[in-house]
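**Q** Pasting the structures here.
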Structure 1
Amino acid sequence: MPIEVRGLTHIYQANTPFARIAIKDINLTIDDGEVVGIIGHTGSGKSTLVQHFNGLLRPTAGSIKIDGVELGQKGVDLRGIRRKVGLVFQYPEHQLFEETVWGDVAFGPRNMGISADEVQGRVERALAAVDVDAVLVERSPFELSGGEKRRVAIAGVLAMEPSVLVLDEPTAGLDPRGRQDLLRQIQRLQEERHLTVVFVSHNMAEVASLADRLVVMHEGAIIMEGSPKTIFAEGERLEAIGLGVPDMTALMQKLRAKGWDLPKSALSVKEAEKAIMAVLSKEARVGTGADV
């Protein structure tokens with residue numbers, strides 16, 4: 001289900017003295033099955049952009065199409081769009097409200113008019129997909145840990161069986177183990193369900209490991225777009241707008257500055273190790289050493 005954004009502008013409190021341009025003239029296409037990471041410092045427009053993807057926000061100007069349907073047209077079935085494009089907010093408590101975990105995850109399917117058996121099946125599949133323990137289903141979602149709340153919020157969206165999953169800072173506030181577990185679950189879901197995944201993140205290592213393509217936003221506009229390797233090779237440009245690069249890319253760039261013949265970016269420890277070992281092996285063969 002492709003997402004097509006053309007000339008998209010959103011102004012908060014338009015036509016008032018408090019008007020503020022959040023995003024301006026955005027052009028972006030996201031293809032079926034693609035995993036796209038959107039990065040940028042706080043206030044760059046990331047969250048505003050993704051809230052247009054299921055009609056939570058309406059454009060001030062421009063258009064957005066989901067599977068060929070323009071969301072700004074009169075009579076568009078936004079409820080149907082929101083079943084296809086599931087959005088998980090940065091703070092999961094914003095979308096948890098039922099008395100029990102089961103009730104929260106079941107809320108969406110129940111409102112689709114499907115049978116009780118199908119609702120039960122969807123809830124069970126969604127909870128299993130994000131590894132929510134069965135002992136939690138009768139507990140209040142507000143008694144859960146931050147990581148458990150995040151998984152229940154994702155399960156509530158998955159129970160609608162969307163084609164597109166939009167995640168706004170999915171690992172914010174989680175400890176390192178919780179972040180890794182959730183990223184693995186997102187990756188597995190994308191592969192098993194062939195989902196299109198769009199996620200907003202401040203964590204450069206996360207986007208490097210998960211995304212096929214990165215979109216870099218600054219002051220409400222898209223200023224860079226490309227593969228993680230291409231984007232992170234532009235370390236100085238990213239730093240100029242307040243962003244960093246993954247640790248392994250930073251290591252590559254420091255070693256390059258010392259004369260090592262290395263690529264400009266590396267996205268994982270294994271990739272960095274392979275590149276460094278290749279240089280050391282070459283130096284050993286010629287009998288010289290690089291300056292470290």
Structure 2
Amino acid sequence: MECLDPNDNFVCRNRPPMAILRIADWIMEISCSRSFFERSVNFIPFLSDGGCGEMVPDCRVILGKALRKPSGEPLQVAHPDRRDIRIWKEEDGIFVEIVYADCVCCLHADAEWKNVETDVCEEDTHAVRKMNDVLMLSFAYSLAHAGGVLIHSSCVGLDNGHGAAFIGRSGIGKSTHSRLWLAHVPGTRLINDDQPAVRVLPDGRVYVYGTPWSGKTPCYKNDKAELKGIFCMEQARENVLSRLASVAAFGNLLNSTSLMRCDLSSYRSIVQTLSLIVERVPVYSLKNRPEKAAVDLSYGAIEGR
């Protein structure tokens with residue numbers, strides 16, 4: 001029988017069960033049963049019914065590995081949503097420790113996050129919560145090396161295939177503006193309300209995709225739209241729309257993107273992708289009130305009205 005060699009270069013015909021996720025047209029192969037993901041409503045729309053076929057997975061995640069935490073202090077520490085993410089840079093890749101109030105998990109990724117190992121096991125009491133974070137990191141930073149980013153935003157799509165994304169700090173009105181589109185623009189659908197993926201395709205077009213991570217809004221759609229406008233939201237007494245210059249547009253996008261600054265490879269890739277997005281997609285400042293008149297401005301900008 002064919003087995004994985006020590007460098008994981010060959011696919012084993014009779015290996016343990018593997019689940020396949022297709023997120024933003026990015027193929028992730030995870031060494032666990034399909035039923036594991038059926039316990040998580042956010043992953044179900046992204047489960048592939050079949051295997052990879054002739055396609056090589058873009059990212060492989062292997063569960064149940066014994067990992068040793070590096071010595072010394074981490075190079076970067078983040079504190080999202082009541083957990084600590086501690087990051088070490090090693091010669092052969094990246095080591096990440098995720099610390100929750102009641103448990104801990106770790107992962108090790110190679111330089112381009114094509115192969116990720118984690119100590120999470122299916123039988124772990126907290127496996128679902130841990131895997132959600134492990135896969136989000138694995139997806140985001142493997143995609144980073146292929147012209148894609150996760151951007152903190154709310155995004156909508158239209159029946160004509162066009163889409164828009166609304167960015168800004170938490171509580172500024174991104175989700176509210178999406179809901180106003182749903183109420184006032186026929187043919188609008190919500191694609192994601194927190195962490196959509198944005199990819200620059202080889203032909204130069206830019207698409208926004210739904211992902212399994214949508215914050216407090218249960219919007220887990222395997223969906224996409226061609227991104228025609230990005231709007232930096234700002235609450236104001238009057239509705240004013242203005243297009244941002246490239247430097248300001250880039251800065252706003254960078255502030256809305258999660259980064260491992262200690263991982264120079266992924267950091268440089270993300271910066272390059274954001275620069276391409278700014279070249280290809282108009283970025284606007286939208287000073288607004290939560291009303292239809294603000295929607296008229298943003299919708300008009302992407303549809304030329």
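Nothing in this text is a laboratory measurement; each read-out follows from the coordinates by a stated rule. Given the structure is predicted, the values throughout are model-derived calculations rather than measurements. Cβ atoms are built from the backbone, for glycine too; each structure is taken alone.
**Q** Quick check for you: by distance in nm of label points 7 Å out along Cα→Cβ at positions 49 and 89, which of 1, 2 is greatest?
**A** 2
**Q** Here is a follow-up. Given a computed value of 11.2 for mean count of other Cβ atoms within 10 Å over residues 113-120, which structure among 1, 2 does it belong to?
**A** 1
**Q** Of structures 1, 2, which gives -7000 when helix-only ellipticity at 222 nm (-39500 (n - 2.57) for each DSSP H run of 4 or more, over all residues; to 500) is computed from the coordinates?
**A** Label of the originating structure: 2.
**Q** Quick one: relative contact order in percent (Cα under 8 Å, 6 or more apart) came out at 20 when computed from one of 1, 2, so which one is it? All intermediate terms of the calculation are to be shown ahead of the outcome.
**A** Working: 1: 20; 2: 15.
Of the options listed, only 1 reproduces it.
**Q** Can you say which of 1, 2 returns 51, 35, 32 when Cα extents along the principal axes in Å, for residues 105-272 alone is computed?
**A** Details: 1: 65, 30, 28; 2: 51, 35, 32.
The read-out comes from structure 2.
**Q** When percent of Cα pairs over 31 Å apart is calculated for each of the structures 1, 2, which structure yields the highest value? Don't skip to the answer; put the middle values down first.
**A** Details: 1: 36; 2: 31.
Going through 1, 2 one by one, percent of Cα pairs over 31 Å apart is largest in 1.
**Q** If mean count of other Cβ atoms within 10 Å over residues 25-32 is computed to be 20.0, which of 1, 2 is the source?
**A** 2
**Q** Match the computed value 4.5 of distance in nm of label points 7 Å out along Cα→Cβ at positions 41 and 161 to one of the structures 1, 2, and report its label.
**A** 1
**Q** Suppose mean count of other Cβ atoms within 10 Å over residues 121-128 works out to 18.9; of 1, 2, which structure was it derived from?
**A** The read-out comes from structure 1.
**Q** For distance in nm of label points 7 Å out along Cα→Cβ at positions 17 and 65, find whichever of 1, 2 sits highest and give me its label.
**A** Ranking 1, 2 on distance in nm of label points 7 Å out along Cα→Cβ at positions 17 and 65, first place is 1.
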